[in-house]
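Nothing in this text is a laboratory measurement; each read-out follows from the coordinates by a stated rule. In this text the structure is predicted, and so the values were computed from the model without any measurement.
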Structure 1
Amino acid sequence: MSMRYEVTVEYRKDFVRVNGNEIVIGITSKPEKGKANLELIKKLAKYFNVSSSQVRIISGFKSRRKIVEIMERCGDAT
């Protein structure tokens, strides 16, 4: 199962604030060559305790407003 969130990015700050299906996140990386998007994915993965591969930007790659999908962690397959 996955959840979709509307994400708003603020630059030069470092925080994650979740309110329902809306997330406001502070990014310190410059929005150049995907660096800010990569930082956003890593921060959300850490916040939701999932791997980075389970966080996906659906839309808004070049915008401060994004739609992000986060896959829930499944049970161990081993």
Structure 2
Amino acid sequence: MAKAEKKKAGKKVNFTELSDAELTRYHGDFRKELQEIRFSMVTSSYTNNARVGTLRKDIARILTVQNQRKKQAAVKA
């Protein structure tokens, strides 16, 4: 989760350069954080609403890279 913390600090992560294991870890971390934010938005006042959109877009980018890799592997096989 340390690398996901760097993403929060504003450092851009190029998901295409990460390994499959790292992508899976990022995906899990972002999903968990998104769930925590959603709960905090319902139960209390959450001030950083833009983070929800950023997390959703990052999750979509991760899934896109994973699907591209799966398709490339299927073509090579």
Structure 3
Amino acid sequence: MATAQQQPVEVEVFGQRFRLCSEKSEEAVHQIAAYVDYQLQQVRAKQSRASLLRMALMAALTIADEYHTATGGLDIPSTE
């Protein structure tokens, strides 16, 4: 359920439609979804026979690597 600050936004990633709630602007949510879609398309171009799960993981690793490079690190919560 969306709070007063959160606005539902419909996006499409890799041919799938999603309704997301975010405090970010609709434009920002669309840009983020488009970037994830772009990364998935890049993986599919290189590994067309990979499963959707493998493509999603490869795209996530690419995005995490870019974030790590841009910020100088990742804040990984403890699992304990």
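Among candidates 1, 2, 3, the computation of helix-only ellipticity at 222 nm (-39500 (n - 2.57) for each DSSP H run of 4 or more, over all residues; to 500) that gave -17500 used structure 3. Supply the structure label, taken from 1, 2, 3, corresponding to P(r) over Cα pairs in 5 Å bins from 0, in percent with the calculated value 3, 14, 18, 18, 19, 18, 9, 2, 0. Going through each structure in turn, the value belongs to 3.
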